[in-house]
Structure P
C-alpha cells in the first residue's frame, strides 16, 4: 500500500474531491482525518471508511477550528504526515463589479486564509515529528489560465499557487514538501456557480469544448494526483503546480 503508516488530514472531505481523496488515501493504507464544515457529511464518509478514519467538524477560515483538526490527527492517530487543503468556495460566475464585498471576503477566507491557518497548525506538528511531510493545496486551472466572470475566485487561486511555491522553498530544509493540484471544472456541488448558468447539457458542452480531452475532472482524477504527491515515490517533488485538466492549460 502506497500510504501505509501515514496519517492524513483532508479538509472538505464530506463530498466531491475531498471525499474521493479521503477514500483513496484510506484504501492505500493511510489513517485519515475527514474534516468538513458539514459534520454529518464528514461522519458519513468516515463511517464508510471505517476504523482508519475519524470525522471532525470545522470551518477552515477559523484558526481554532483548523488547530482542532490537526490536534485530532495527532491525538487520535499519533502524528500527521499529509495535509490536503481541499475545502474551497467561489462566487457565482458574473461580471467582477457585481460581486459583493461579503462574497469576496468569504472566497478569500476559505480559499486563502485557510492555508495560513493550516500552516500555523500543521507545520509545527510536522517539524516536531522530524520526518517531513506533504502539504497539498487544491488550487484550480483558474489560477493558471483564468476564465472571465470569476475574477476574484481566479485571484484567490493565483494566491494559492504563489503561496504553494513560496512555502515549498521555505519548508524544504524540514523535508516538508508543498505542491498544488489544479483541477479543471468538475461536476461538484459548485458547478452551477462556476458556470454561472443552469447545469444543462448545452451549457456543459460549452465548457467541455475548452477541454481537449473532452470531459470534466472527477474526484478519482484529483485523488490519484494527490496520492502521488502524498506518497514517498514523489519525495523529490515540491513547489509543483500540477494541472489535472485534460489539456485545458496546454
Structure Q
C-alpha cells in the first residue's frame, strides 16, 4: 500500500514533464526541462536539460511507459539528450550543435580527435550568443559504428589507416549517423530559425531537408595538434568537411 502511494506521488510530479512526439516508427518520449548547472571553463552556467527515449509503443498513458522501464535495463542502452540555454523557444535566432558522443574525447580528453574541444567550445558559443541548444547524440559513437568497433578502428589507424579506410575495412560506411530523432526533438522545442555549429555539410543538409529553417552555419575548428592533424585533414579531404581558412591552418 505504501509503495503504491509513493509511485502515485512520483507520477504526479513526472507527468507534466513528459512530452510525446510521434514518429513513423513509434514515439519519442521527451522528459524535461530539468535545471542543470554546468561547470563551463571554470564558471557555473545553468542550462535546461532534456532527455529522450525511443519506443515502439505510442501512448499518452505515460504512467504505463514509466512502469515498463523498471523491467528494462536502460543503462545497457544509451539515450540521447539536449542542453538548452536561454529562451530557446521564442528567441529570433539560436545556435545549435548536433554533437556525436565521443567516449574517448568527451570523457577522457583524448587528443586523437577534436570532439572534447568541440563539445565545450560549442557550449561556450551558445552561452555567448544568448540562446541555443546542444544535442548530445548517444548512438553516434565513431560516426555510428559504436565504441567497440571504434576501438578496432583505432588499432587500424595505429597501423597506417586513415579514419575512412579504417571504418570501411571493418565493413562500415564512412559515416552512418542519422539525425532524424534529434531533428524531431528540435522541432518540438523550437520552430524559429537556427544557426548550426558544424563543419559537416551532411548535418546542414539533414536540417534543411527536414524543412527546418536554417539561417546559417558557423564553423568550429580548433585544438589542432600532432595527434589529430591527420584525422582533421581526413575530415576535409575525404569526408567533405568545410574548411574555414581563418581558423584552420593551411595544408
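What follows draws every value from the coordinates through simple rules; no lab data is involved. Here the structure is a predicted model, which means the values were calculated and not measured.
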Computed -0.52, -0.71, -1.15 for log10 I(q)/I(0) by the Debye sum over Cα atoms at q = 0.15, 0.19, 0.27 Å⁻¹, for residues 50-97 alone - originating structure among P, Q: P
Comparison of P, Q - label where Cα Rg over 2.2 N^0.38 Å, for residues 10-137 alone is highest: Q
Per mean projected area of the Cα convex hull in nm², for residues 162-209 alone, the highest-valued of structures P, Q: P
Relative contact order in percent (Cα under 8 Å, 6 or more apart) - structure with the largest value, from P, Q: P
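Could you figure out which one of P, Q the value -13500 for helix-only ellipticity at 222 nm (-39500 (n - 2.57) for each DSSP H run of 4 or more, over all residues; to 500) was computed from?
Clearly, the read-out refers to P.
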Structure responsible for 153, with volume of the Cα convex hull per residue in Å³ calculated and labels P, Q on offer: Q
